[in-house]
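Pasting the structures in now, so scroll down.
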Structure 1
């Protein structure tokens with residue numbers, strides 16, 4: 001189609017593609033991905049340009065599995081109802097200007113700042129990419145390997161634009177305005193204006209907008225001489241946003257933002273006020289013994305102990321009182337300060353446990369200390385980074401780079417010492433118990449009741465440990481073909497409860513090109529489905545062959561589910577698998593294994609088959625798994641030559657369910673193969689509107705001629721086959 005519209009978001013330049021949003025009419029937007037070859041440069045596009053482009057357009061779609069992210073709804077909330085793709089051969093023409101010219105000028109300044117960062121760090125892509133993300137919200141240069149440790153330690157929020165960044169900037173603005181002797185009211189007013197300007201410059205990112213709204217409410221309270229209370233400000237901001245857009249209530253970002261602040265205001269604040277703050281006040285001027293009688297006995301006792309310790313040090317080392325008393329007082333205040341930070345971090349982490357488990361399947365223990373160290377370092381990067389952009393000073397650029405690397409080293413140190421701890425979805429009753437514990441704990445802070453804290457602690461422990469059995473039907477053989485788009489991933493569960501993942505999904509590549517997408521199918525698609533079934537460990541990950549659409553999610557699934565074995569077909573590079581430290585097995589045709597009450601007969605690759613330097617479809621591992629009178633046949637991507645070899649070697653037997661080879665390509669599923677297998681059902685794993693046009697009409701015709709009932713992931717989503725050895729039950733996700 002030829003699309004004409006206005007570029008309404010700053011284009012993002014990823015490795016191998018440029019992505020931008022085109023508004024055709026108000027409320028009707030298209031997300032365009034412009035793919036680039038190595039020698040091609042991205043179109044010079046900016047916010048506020050009206051362009052005309054030839055592109056292939058389609059509707060977005062979700063991965064249709066339980067637990068899948070609702071990508072369609074996510075785009076629709078931004079008025080994006082189509083996605084389009086173009087490449088270097090596509091016609092693109094700038095027709096003029098459009099949109100708000102003031103916002104265009106502001107975003108033009110943002111682009112200039114991004115270009116300046118590239119010039120400041122010409123040979124340091126790590127510092128440049130991280131600074132772009134932290135200061136201006138451009139995550140296009142972030143590589144997955146850079147941020148993985150931050151994700152594992154629960155500190156990823158420090159890398160992306162959030163309300164914390166605006167808070168840091170607001171504190172710097174207020175300090176500068178007060179240094180310039182502006183009144184409190186004017187200082188707050190100008191800070192609020194600058195806060196909204198920053199929110200506009202980063203594309204009105206939702207967390208920054210919420211922080212700007214809170215800052216404005218605070219400024220209004222101060223203007224009318226009202227004492228700002230955090231819970232009141234939080235409630236007012238929350239109600240305001242929900243009145244304008246009730247759908248925000250169901251967004252992870254909204255829930256995490258308001259829950260974190262609510263935990264600080266309702267739990268951490270009162271707790272510190274009752275426990276730590278009296279000692280912090282008592283640690284001042286400890287030499288003044290007359291002050292003791294006005295304090296609580298426990299606080300006065302602390303002051304007496306500090307004076308005795310100072311006196312002991314003075315007698316033993318001959319140090320003057322002003323140094324010993326001052327030193328002990330400073331040490332006590334610093335210790336109590338860091339202890340209060342630790343408590344706040346712990347309370348916030350506990351409060352966010354439920355949404356973190358539901359949305360990200362993570363509960364991080366190392367985040368308690370990692371946040372204490374990383375957040376202050378990243379907060380320092382924000383003002384220093386803008387100072388570097390404005391002045392070009394090399395010393396501040398060097399310091400920002402050092403702070404970033406120190407933060408990365410801290411995140412790595414914590415990540416390496418924290419076990420690979422992923423959390424399945426908690427049961428509904430446990431989620432409600434945790435919510436009730438949170439509410440009761442907040443309400444009980446002033447009354448000092450203990451039982452709500454015990455309820456909350458018990459619910460937290462149950463979510464983190466997840467002592468629940470996987471949802472696996474007993475005495476049943478199950479094959480679930482997961483919707484991973486144009487790829488393969490199959491869950492097999494044995495009658496005794498053993499679990500196998502056959503292939504891990506991924507994206508197909510063309511002519512040896514390198515993968516450019518940061519999307520990990522193993523992490524984002526396969527793992528969430530397994531977590532919905534309370535699966536935390538798997539016994540086997542089987543890989544048919546080494547094409548990316550079958551092995552792209554291997555790293556994530558290996559880390560998340562820690563398999564006992566990996567089975568492979570004919571793999572050109574076994575070192576790629578052995579590096580995970582898991583025993584590797586390469587079965588050959590003719591071998592048979594007993595597996596959890598079922599029997600597996602391997603039918604390919606043949607014992608004399610040798611893989612080449614590059615992976616090929618005929619490298620595929622294929623096997624028949626039988627339980628009782630019923631059997632399933634999994635074929636990977638084998639093509640006609642290997643199918644004929646199976647027929648000639650008489651390896652094929654009847655199978656009730658056939659996983660159609662190579663996503664329904666016409667180079668597989670030959671008539672002779674079907675006559676030997678005689679399946680009742682066939683299932684094809686393919687992507688909606690895939691570029692290969694799979695499944696091929698010839699294959700569908702062959703299956704129809706043999707009386708086979710066909711199920712397809714592009715139409716039915718996830719498809720499950722279960723058998724008790726006698727009957728077969730078929731359950732598609734989309735009916």
Structure 2
């Protein structure tokens with residue numbers, strides 16, 4: 001039986017649909033697929049670009065080019081929607097739509113990094129829709145002041161959203177009826193003889209009135225049209241308010257995209273047969289002019305922009321409320337609240353202020369690309385989530401809708417490509433903003449109420465790396481780093497070795513504490529070992545602990561070494577305190593542990609530390625090197641000196657201390673050869689200017705005359721006497737490390 005630091009698995013899947021799972025109170029309203037997803041998504045896609053810009057797309061690109069642009073844009077949108085459908089059928093999606101999807105997969109920090117700019121984009125796009133509404137309004141009433149129209153439209157939107165989301169969706173039914181009427185009026189014109197032209201299949205890309213017809217190309221026209229195909233998150237943003245989000249989001253979103261695609265394709269053909277390419281390019285209101293009854297088309301334009309603004313104004317506060325439910329935003333407690341009816345009223349009021357700020361700018365052209373690009377970054381991330389989840393083939397990924405890998409791959413590449421087609425510079429800035437938010441949130445050490453994909457992702461990468469490493473040559477000295485298996489007989493004793501272990505393994509090494517407990521002491525071990533490992537983790541050192549139940553200490557340790565030697569990330573050095581283990585008189589059992597470590601290919605560090613001489617700040621390290629007379633040739637393999645040199649280097653580098661190489665030669669004539677050897681060793685091993693101390697005489701003389709140090713390091717041969725080792729530590733009055741190589745290290749590599 002063993003106790004480890006591995007956290008217990010959750011008793012139930014985390015996520016949405018569970019009261020409090022997303023950090024918020026449950027909603028009092030539950031919307032159906034048609035009301036909560038299909039209608040707002042369709043009305044957001046059928047917007048101002050359809051009414052005022054699709055004609056110029058057909059006029060520039062020709063009918064085939066326009067169909068190609070529409071199809072390409074909707075393929076990117078459709079693959080993203082399919083990815084979203086797949087992932088939502090695999091998780092219990094919470095409030096916040098895309099934020100919930102991303103945070104449950106890539107972590108709460110990634111969800112927040114994308115959720116914050118997504119929320120701001122969703123809020124600012126309301127102002128853009130209001131500007132579009134005003135443009136349509138001024139077609140009817142050109143003398144009405146723009147500022148007055150904008151703020152009256154905002155006031156009406158805000159009041160509807162403030163009443164409730166249910167009321168907002170009821171209003172959208174009326175708008176949907178108006179848009180359907182406008183489409184009927186458009187296509188009915190064919191029966192009145194409006195089809196006077198043969199389609200021009202390929203266009204000449206004259207450009208647009210805004211740029212004095214300076215010319216265009218396929219990708220410029222695509223960039224202008226593409227925002228029309230976005231808006232697929234309008235229904236997903238309501239995830240916390242849906243009756244069955246796992247079912248409603250995929251069905252409602254895909255149905256809305258399919259319906260919108262058919263409408264856009266049909267309108268492109270209608271435009272190609274009711275007007276010449278020159279008229280289509282020059283006249284943005286051609287759809288109004290050629291319809292059977294123009295006023296209903298204007299009403300549809302107003303309704304489309306109004307409904308899109310309303311859907312965004314209803315959805316944005318729900319993203320903010322979800323972010324606040326996880327303490328991501330300032331004043332999170334305030335914005336996480338919902339009314340008794342389930343409305344995020346505080347978040348809505350703040351969102352209204354953001355929209356007013358956008359309206360006050362009077363021109364959102366400077367930030368409009370960011371709005372589109374943050375939507376695209378969100379879409380790309382959703383595709384990446386499915387790409388990772390499906391590629392990892394984890395058991396936890398069991399969606400009802402399983403996609404071929406080509407779908408999220410096309411979605412990922414398509415959204416990234418669209419970003420850089422629309423605006424390369426703004427795309428880079430947008431990615432930089434998301435990364436900045438991510439780094440900020442990482443430092444906040446947020447606590448997520450649900451698990452995520454990251455652990456599985458990193459394990460998969462590590463497994464891939466381990467498989468590749470296993471095929472490489474056995475000698476891996478260049479890749480060596482200290483991964484300690486630190487033996488602990490008593491939890492309190494681990495504190496005595498903290499400073500030394502930290503100095504050895506920092507910054508990229510690791511430490512696995514292994515202890516042996518007797519019955520009845522489990523709680524004492526668990527509490528104290530958690531504290532010790534957490535202290536190492538705060539130093540950015542990977543640390544874990546395992547405690548074995550065993551009758552005898554040495555049998556438990558042998559079992560631990562044998563088991564961990566075959567672990568995924570196996571330790572390569574056994575760190576064993578000897579002064580506190582009671583082996584002063586009989587070291588046979590400890591010698592057995594050392595032999596097992598050697599058999600398993602692990603180096604060995606015996607720690608002999610005196611309580612009164614426990615080092616704090618390590619300023620000086622003495623590395624003792626035996627007399628090699630008369631052979632002072634420097635070889636690639638240094639016998640038992642490699643791990644000792646590497647340990648001395650690690651300690652002095654991490655502590656900003658000084659390394660001293662010391663030796664004694666009994667024949668005075670060899671002293672110069674010894675100094676030359678140590679100098680060459682320091683140079684080849686790249687030791688940072690160590691001090692060299694050589695005396696004439698015996699080892700015993702050197703013990704008497706050696707300069708003091710905080711730590712003394714000795715090489716350890718195959719035969720050793722731990723009684724003599726602890727006596728040596730007492731004689732020097734300092735901590736000593738007795739080190740034996742495993743054969744896998746090289747100080748000269």
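Bear in mind these aren't lab numbers, they're just calculated from the coordinates by the rules spelled out. Predicted model, so just to flag it, every value in this text is computed and none were measured. Cβ atoms are built from the backbone, for glycine too; each structure is taken alone.
Tell me which of 1, 2 gives 0.00 when you compute FRET efficiency 1/(1 + (r/R0)^6) of positions 46 and 286 (r between Cβ atoms, R0 = 30 Å, to 0.05). Going through each structure in turn, the value belongs to 1. For the read-out helix-only ellipticity at 222 nm (-39500 (n - 2.57) for each DSSP H run of 4 or more, over all residues; to 500), a value of -18000 was computed from one structure; give its label from 1, 2. Of the structures listed, the value fits 2. Assign the value 0.45, calculated as FRET efficiency 1/(1 + (r/R0)^6) of positions 70 and 550 (r between Cβ atoms, R0 = 25 Å, to 0.05), to the correct structure from 1, 2. Among 1, 2, the structure yielding 0.45 for FRET efficiency 1/(1 + (r/R0)^6) of positions 70 and 550 (r between Cβ atoms, R0 = 25 Å, to 0.05) is 1.
If semi-axes √(5λ) of the Cα gyration tensor in Å is computed to be 71, 28, 21, which of 1, 2 is the source? Label of the source structure: 2. For relative contact order in percent (Cα under 8 Å, 6 or more apart), the calculated result is 9, so let me know which of 1, 2 that is. This value belongs to structure 1.
Distance in nm of label points 7 Å out along Cα→Cβ at positions 54 and 190 was computed and gave 5.5; which structure, 1, 2, did it come from? It was calculated from structure 1.
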